[in-house]
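Chemist: As structure tokens, here come the structures.
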Structure I
Amino acid sequence: MIRIIDIAQNDLRQLLRDRKTFMFLLAMPILFTVMFGYAFGAFNSGGAADSRIPVGYLDQDNSRISHQLHDLLAASKVIRLAEDQAHSTAELEQLVSDKKIAAALVVPIDYGRANLAGKHPRLTLIADTSTSTGTTIQADVLATANRLDSSVSIALSAEQIAGDSVPFRPTFEKSLSAWQNPPIEIESTLSPALKNLQDDGTYNLGLANTAPGMMLQFAIAGLLTAAQIIVVERKSYSLQRLLTTATRRIHILLGHYLAIFILIFTQFLLLIVFESIVFKVGYLRMPAATFVMAISAAACIAGLGLLIGILARTEEQAVIFSLIPMFVLAGLGGAWVSLEVTGAAFQAIGHLSPIAWALDGFKNVIVRGLGVESVLLPAAALMVYAIVFFGLATWRFWTAEER
């Protein structure tokens with residue numbers, strides 16, 4: 001045991017003297033977390049961003065009916081009116097062509113008069129209806145226009161039948177208001193834990209994928225310094241001399257593994273505390289669950305680092321063997337873009353990467369507010385990866401070095 005600790009201490013002294021260790025393990029994760037956070041709107045302080053589709057709007061009629069159409073469209077949960085009465089129809093067409101707005105709607109002259117005459121005037125929609133966005137906009141505009149047309153028809157019919165006792169305006173307004181309470185509604189329900197997270201503003205859910213994703217990605221990148229230590233040990237014949245002593249091979253492997261594990265686990269703890277305080281990431285909502293994930297993720301990545309160090313024969317190979325897994329495992333595992341927005345097939349493939357399992361566990365805590373039981377499966381998967389990596393490193397070490 002003493003030999004294992006001595007080897008680990010020696011490795012840690014060398015690692016802490018290398019500036020690249022701090023750059024990859026601390027500086028880069030924080031920097032990229034901030035960059036991705038701003039890119040995905042995680043630091044917006046002005047409230048929730050309007051996610052509705054921008055649609056240009058031009059009212060050439062300027063009647064009471066067209067104003068009512070405007071109010072209905074402005075209240076839409078699908079589209080957001082981008083209004084500028086100075087724009088002409090041609091200018092709106094150009095804006096749509098340049099993709100500055102998703103579509104444009106033009107209300108023609110005499111739209112209101114035609115409606116009151118019992119006709120169904122046509123609106124001009126400028127959009128690419130071959131795309132899903134264009135189809136969505138078309139469906140929402142059509143539904144709104146039909147709602148308005150139906151309300152006008154009902155009010156006109158009532159006025160024609162009952163005369164002055166049922167005037168047009170109140171009937172029209174009552175018919176429109178009836179649409180506010182449809183017979184069928186769809187409601188989404190959040191778990192109490194997630195609702196609390198969103199309501200009190202204590203935690204930044206916008207960084208739920210980015211913060212742990214960058215932490216895990218650069219933990220793998222930081223392995224290049226640990227791997228280079230093993231490479232230098234072999235090239236300087238320190239390893240060969242160590243093998244001639246009473247130190248057993250398993251002690252050498254465990255010493256190097258322990259040093260990498262301590263380094264990665266310390267990185268996790270520092271980033272978890274820093275991001276919890278500064279970025280309000282909800283790691284500490286369930287500290288025990290977060291601790292389990294940090295332990296298992298560090299064990300997995302340390303096993304990968306040991307395998308890289310044993311496989312690499314030169315410092316250049318150590319760099320390549322560290323950076324390639326970083327990009328492959330991070331990209332495949334959802335560190336850049338959450339796997340939850342991909343299809344089932346890509347999610348299944350993505351979970352071949354240990355990064356995906358680690359993100360599942362961390363997000364169970366950060367996003368879903370779940371406890372230790374929710375991270376047991378991801379933690380177990382990471383420990384399986386750790387055993388596989390350590391086993392491969394052991395096999396390679398036994399077969400590659402002279403006995």
Structure II
Amino acid sequence: MPQFTYIATKKNGETAKGRVEADNRIAALESVRKLGLRPLSVHAAKKSTSFLSISLGGKVKTKDLVIFTRQLATLVNAGVPIVRSLSTLQSQSESPMLKKQLAEIVKKVEAGSALGDALGMHPKTFSDIYVNMVKAGEEGGILDEVLNRLAVQQEKDAAIRGKIKGAMTYPAVISFITFVAFFFLMTTIVPKIGDIIVSLGGSEDSLPIYTKALLSISDILKSPTFLVALLAGTPVFIIVFKKYTATKSGRYNWHRLLLKLPVIKTLNTKVAIARFARTFSSLMGAGVSIVQAINTTAGAIGNAVIEKELLDSAKSIQAGEQLSAQLEKSKHFPPLVSQMLAVGEETGQTDQILIKVAEFYEEEVDTFVGALSSILEPMMIVVLGSIVGVIAASVFGPISNISSNIQ
């Protein structure tokens with residue numbers, strides 16, 4: 001989000017300077033007024049291109065955000081004033097970006113802004129879910145409890161992402177090594193061996209069909225046209241793909257495709273349900289209204305198709321229908337979720353019931369990822385061995401025939 005620098009006056013007449021994040025200058029002016037200041041000038045901040053600014057311009061790590069959230073919950077629970085708590089955490093934070101943002105948040109809170117509003121000025125660090133829960137905690141007087149819920153939610157979400165990345169790392173590394181080894185063999189070793197075979201055995205017409213196919217593939221991989229297409233086409237494809245999936249329709253179509261692929265569909269659905277259950281439970285437990293909770297949760301699911309389903313459900317709920325009845329019609333939420341949610345709606349313990357649903361599906365994700373890893377590893381070894389075997393048979397088969405003929 002663009003940043004704007006401002007010069008303003010406080011109520012006591014003192015001059016204040018600072019920065020705010022906003023979509024445009026009008027929104028920036030409004031943000032300055034919300035801080036209890038009278039804006040004198042507001043201008044778009046100049047972007048720094050120094051190495052230091054680039055190194056500090058990254059995202060705040062989940063670990064740093066979890067530590068901050070837990071520590072803030074402890075300080076608030078102990079009765080430490082919010083400004084003093086934020087100042088203490090800002091001074092001891094190890095994240096340069098979080099330290100910088102907390103300094104700005106402290107100034108806004110000191111000027112009279114609510115903590116939720118101040119956090120909302122940094123959407124890249126504090127998501128809509130985070131901000132809405134903090135606002136609800138402030139209004140309900142349960143900020144420390146809400147912050148603890150947020151910390152747990154962030155840890156669980158990070159754990160799921162970590163396990164999925166861990167499961168995919170080994171296959172990705174093996175795939176890369178396989179591609180590099182295959183490319184090297186086909187462009188350097190196989191052509192030389194092919195020349196030797198031809199020189200010993202006569203024309204290429206006398207070679208087995210699988211050896212001919214291997215030499216043809218080698219010729220294609222060595223050709224300048226293929227190399228240019230590979231080197232130029234790969235980054236172009238990545239850029240086009242990213243731009244397409246950045247659009248609303250492109251993102252929706254891509255996520256719809258993922259929900260049709262056999263193994264990926266199961267993993268995506270389980271992860272989405274686990275996120276939905278824990279996030280929605282946290283928002284409901286913080287006192288957020290059900291419609292706002294659904295709208296906020298939908299954006300955190302990570303899949304545009306399921307997100308649309310939830311947003312459509314929110315419209316029906318505004319018309320008086322139950323969420324459990326809406327999820328019962330869903331193509332992606334299994335009956336267990338709607339049935340458990342129905343029990344929660346009847347007993348008034350929706351947040352507690354959904355925590356159990358979240359824990360169940362988080363365990364399901366763990367089990368599925370573990371099983372996937374145990375299947376992928378031998379499969380990749382088999383694929384790598386098959387490639388080596390095909391190359392070996394294509395090379396040593398003709399050599400063996402030539403040797404027999406010579407004898």
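Chemist: Given 14 as the derived value for relative contact order in percent (Cα under 8 Å, 6 or more apart), which of the supplied structures I, II does it correspond to?
Modeler: On the way: I: 19; II: 14.
The read-out comes from structure II.
Chemist: In addition: Could you tell me which structure in I, II was used to calculate distance in nm of label points 7 Å out along Cα→Cβ at positions 10 and 258 as 1.3? Don't skip to the answer; put the middle values down first.
Modeler: Numbers: I: 1.3; II: 4.7.
So the calculation was done on I.
Chemist: Continuing with this model, one more query. Using semi-axes √(5λ) of the Cα gyration tensor in Å as the calculated read-out, with 55, 30, 19 as its value, let me know the right label among I, II. Spell out each step's value before the answer.
Modeler: Working: I: 64, 21, 16; II: 55, 30, 19.
The read-out was computed on structure II.
Chemist: Next question, about the same structure. Comparing I, II, where is distance in nm of label points 7 Å out along Cα→Cβ at positions 114 and 338 highest? Please list the in-between numbers first.
Modeler: On the way: I: 4.4; II: 3.5.
By distance in nm of label points 7 Å out along Cα→Cβ at positions 114 and 338, the leading structure of I, II is I.
Chemist: Same structure again: Name the one structure among I, II that helix-only ellipticity at 222 nm (-39500 (n - 2.57) for each DSSP H run of 4 or more, over all residues; to 500) of -24500 was derived from. Mind showing how you got there, number by number?
Modeler: Working: I: -21000; II: -24500.
Answer by label: II.
A short reminder: the numbers here are calculations on the coordinates, not readings from a lab. Note that the structure is predicted; figures quoted are calculated from it, not measured. Cβ atoms are built from the backbone, for glycine too; each structure is taken alone.
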